[in-house]
Structure P
Amino acid sequence: MKSFSCDCGQRLFFDSEACVKCGAVVGFDVSTMSMCRRENRDPCVFPCRNNEEFGVCNWFVERAGDYCFACRFNRTIPDLSFERNLTRWKRLENAKKRLIYTLLDLDLPLVSGFETTSQGLLFDFVEDERSNSHFAGEVHNTGYSSGVITINVAEADDVAREAERIAVNEYYRTLLGHLRHESGHHYATFMPMTNHEEFVELFGDPDEDYQASLERYYAHGPPSGWQENFISAYASAHPSEDWAESWGHYLHIHDVMDTAASTGLWQEDPGGTIEERIRQWGELSVVLNELNRSVGQTDTYPFVLNSNVKEKLAFVDRFVRTLKRSPSDQAGR
């Protein structure tokens, strides 16, 4: 994430809605990939419809009443007749917009499923009986299927999410982590068959029985010594999950290193080869972990990048480079 500032010199953040120094209304302009003051834009920009109606979005649009680029990906929003869901939805939107920012920053193809039936993406933010008695008999798990990322809105509840993290013995569980992981399943559908042999060599056969693999994982846990081959225990459940976990960590590393360089925390250029970025990430993640420990928090990045994981991240990097959007695609957003 780049560092932003108001015309008055005050630092702005990606989720800022007003400058705390001069009071100007600010928001994100996807055409320039930057935060800006509303009154300084030409042509005049307007708040996204989801901001005007619900106060859950800080992106700008060129025509009053329009949904912004990011909100056009929403297929299902939480039931707002339940007051708590407005807060949950805003948290979901903040995380989704960070994902979309990173995908655009990497020049990846990104089109709403409402605009195309071919490789379009949509989001469903839904509830079920586990978090709301009004949805008795319904179960909606976080996941991906046929161009749709589904997130159970209970994940936007800190207590519920932490309880689930402990229950499944995970090191890390966040809304943004979910979204990054599930986006990996989406972009796997872009992968040409020419990558298949190398994919199988690194991750395993993606055609392996998915349901049986997950049932085995949840019944018996990860295999002994999984740390030698996978970034997380869940990555060992199935080759497709190994891919999605690797993809998610690639996005995680890209965004954090970009933020660290932009804010001056990290002085080295985070560009260059993937091997060099991984080396720098190893050093930076130690710094981040120590900073967290200094204020009594758990590690920011409690993962180890072993040699096998580094090869998988390098594969993700090569694939990302093949997916770069054309200039016409970029103009289309």
Structure Q
Amino acid sequence: MPKKIALITGISGQDGAYLAKFLLKKNYKVIGVERRSARSNNWRLERLNIANKVTIEDIDIKEINNLIRLFNKYKIDEVYNLAAQSFVHSSFQNPIETSQVNAIGVLNILEIIRNHKSKIKFYQASTSEMFGKHGKKKQDEKTIFHPRSPYATSKTFAHYSVQNYRESYNLHAVNGILFNHESPLRGEEFITRKITLGLAKIYLGKQKILKIGNIYSKRDWGYAEDYIEAMWKMIQSKKPKDYVIATGKNHSVKQFINECVKILKLNTKWIGKGLNEKLINIKNNRTLISIDKKYFRPAEVDNLKGNYNKAKRELKWKPKTSFKNLVKMMIESDLENVKNLK
């Protein structure tokens, strides 16, 4: 029996690398799509020891003709679209580029699958950021979207495009509405990794202070590798549907920091209010973390917490890794990373 062929866009990212590892274990042939500029950034694939086990194609998903050639080159069974400009802060600075990648890029792939008239299955990485200012204690598949950033609005366009193509052309296309998911492979620009890496450097005397933005926004943080299985399960289901993938629990950025500090066994306390709030080392009164207004979003999403009951019921999926274990895994990994820095 020939191997199934899976196409992963954004393969060099956190999710792409974990998904490639997962699919290789299931005996898939994995084709990864990356822009040329990202080729030098394959450290995640190397960290997972799979860089030489996947085929990488240099393609920008904004370029439909190159995508068409790719789909003609391989007999693709499943497409996992994880490519995105996914850093919310950057989306305010580059809204047009963000929309071209996150919205039009998805439309390009959907059009190719439709015109192929094949049974290619398609997974779209949607996001909890689409809920934005939702007004609900927990968000599920029926919660109305109120996106609060160019990133979230572009993802909402893509989400509805997937639904539209599924209903209009009978495509096996699904949206995974994944809440925040982290890991030691998370990019350093994301708040969780910024905190674990920054505190690891401070702990080991490589950095004096860490500056961050809003410490009171709350997120539903899960472990990325747990969420990969849910993506695969969605695409295998007989009837294509959209699912929320989350832990059902949330924590503030401040709580995330406090958990890191506890693991590092630092004797600290928070003092001050508002922009003057900071975390100090009680031992020597030194400031470890301070608030900087430049890291605040123009429109904040204050509180996200997912209801994953539908995925639990229909996909038999649930998160395996606790918040505490996730933070521990990340801080220990970054302590090791910093120790190995030359």
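The numbers here are math on the coordinates, done by the rules we state, and not lab data. This one's a predicted model, so the numbers in the text were calculated from it and none came from an experiment. Cβ atoms are built from the backbone, for glycine too; each structure is taken alone.
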Here semi-axes √(5λ) of the Cα gyration tensor in Å was calculated and came to 31, 25, 21; which of the structures P, Q was it taken from?
-> P
If Cα extents along the principal axes in Å, for residues 118-285 alone is calculated for P, Q, the one returning 65, 29, 24 is structure Q
One of P, Q was used to compute helix-only ellipticity at 222 nm (-39500 (n - 2.57) for each DSSP H run of 4 or more, over all residues; to 500), and the answer was -13500. Which one was it?
-> P
Thinking only about relative contact order in percent (Cα under 8 Å, 6 or more apart), which of P, Q has the largest value?
-> Q
Structures P, Q compared on mean count of other Cβ atoms within 10 Å over residues 6-13: the greatest is Q
FRET efficiency 1/(1 + (r/R0)^6) of positions 254 and 318 (r between Cβ atoms, R0 = 25 Å, to 0.05): greatest across P, Q for structure P
Taking percent of Cα pairs over 29 Å apart, for residues 14-181 alone as the quantity of interest, name the structure among P, Q where it is greatest.
-> P
State the single structure among P, Q that was used to calculate mean count of other Cβ atoms within 10 Å over residues 190-197, giving 21.8.
-> Q
